[in-house]
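**Student:** Once you scroll down, you'll see the structures, which are given as structure tokens.
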Structure P
Amino acid sequence: MLEEIIIELSIFRRALRGEDKTAFDSLMNKARKHASSCTVAPALDPMDAVFLSILVEQEKELNLLREALNVPAGHQVRPEEQHDNKMD
């Protein structure tokens, strides 16, 4: 079902510019990582399951970035905040 949704979204993808197409493909690959989870949640709209899958992967990426910046989970990083990211 996920691949069918991705095919339906291909019209949208074709309208994107180069780097946006790459970003779109990356998002769809994030959704693919959770395809099996989507099938066990039949009450969810399939598109909602795709979005949730993407959000889970993006949250994992944000957590990795927070760890790299030594920022506690749940803490929002604002541009005016400075972090000491020097390697010892």
Structure Q
Amino acid sequence: MPEEPAEVIARKLARWRETRRVISARFNHDLRAPLTAIVGFAELLGDGDLTPEQQNYVQRILEAADKIVHILDDVQRTLDEVEQEA
């Protein structure tokens, strides 16, 4: 397989870096900001006078949000690792 010219490689790398920047920005703003609001409102609900069943619902919301945060962190870490290798 013939090697790609340096200009082609540089363009691909620039495109990758821009794509990574956009994905990272979307994760950090477009996903985390609403998730923070969800967690905040769930915590407020949890502080109220709720039945055990309602408390369970709030706890499940908070656990699901925590899982999403871990997924976002894993994806961000992977993007960072790929960027360092490029």
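Derivation of every value follows stated rules applied to the coordinates shown; laboratory data play no part. Quick caveat: nothing in here was measured; it's all calculated off a predicted structure. Cβ atoms are built from the backbone, for glycine too; each structure is taken alone.
**Student:** Figure out for me which of the structures P, Q the number 1.7 belongs to, where distance in nm of label points 7 Å out along Cα→Cβ at positions 32 and 56 was derived from the coordinates. Let's see the in-between values first.
**Tutor:** Working: P: 1.7; Q: 3.4.
For distance in nm of label points 7 Å out along Cα→Cβ at positions 32 and 56, the value 1.7 is produced by structure P.
**Student:** Additional query: Could you tell me which structure in P, Q was used to calculate relative contact order in percent (Cα under 8 Å, 6 or more apart) as 23? Let's see the in-between values first.
**Tutor:** Values: P: 23; Q: 35.
Going through each structure in turn, the value belongs to P.
**Student:** In addition: The value -28000 for helix-only ellipticity at 222 nm (-39500 (n - 2.57) for each DSSP H run of 4 or more, over all residues; to 500) was derived from one model only; which of P, Q is it? Before the final figure, lay out the partial values.
**Tutor:** Details: P: -20000; Q: -28000.
Label of the originating structure: Q.
**Student:** With distance in nm of label points 7 Å out along Cα→Cβ at positions 24 and 48 coming out at 2.5, pick the structure among P, Q it was computed from. Write out the running numbers ahead of the final one.
**Tutor:** On the way: P: 2.5; Q: 4.0.
Value 2.5 for distance in nm of label points 7 Å out along Cα→Cβ at positions 24 and 48 corresponds to P out of P, Q.
**Student:** Using FRET efficiency 1/(1 + (r/R0)^6) of positions 8 and 40 (r between Cβ atoms, R0 = 35 Å, to 0.05) as the calculated read-out, with 0.95 as its value, let me know the right label among P, Q. Could the numbers behind the result be given before it?
**Tutor:** On the way: P: 0.95; Q: 0.15.
It must be structure P, since only it matches.
**Student:** Work out the source of 8.2 here, i.e. which of P, Q gives that when mean projected area of the Cα convex hull in nm² is computed.
**Tutor:** P
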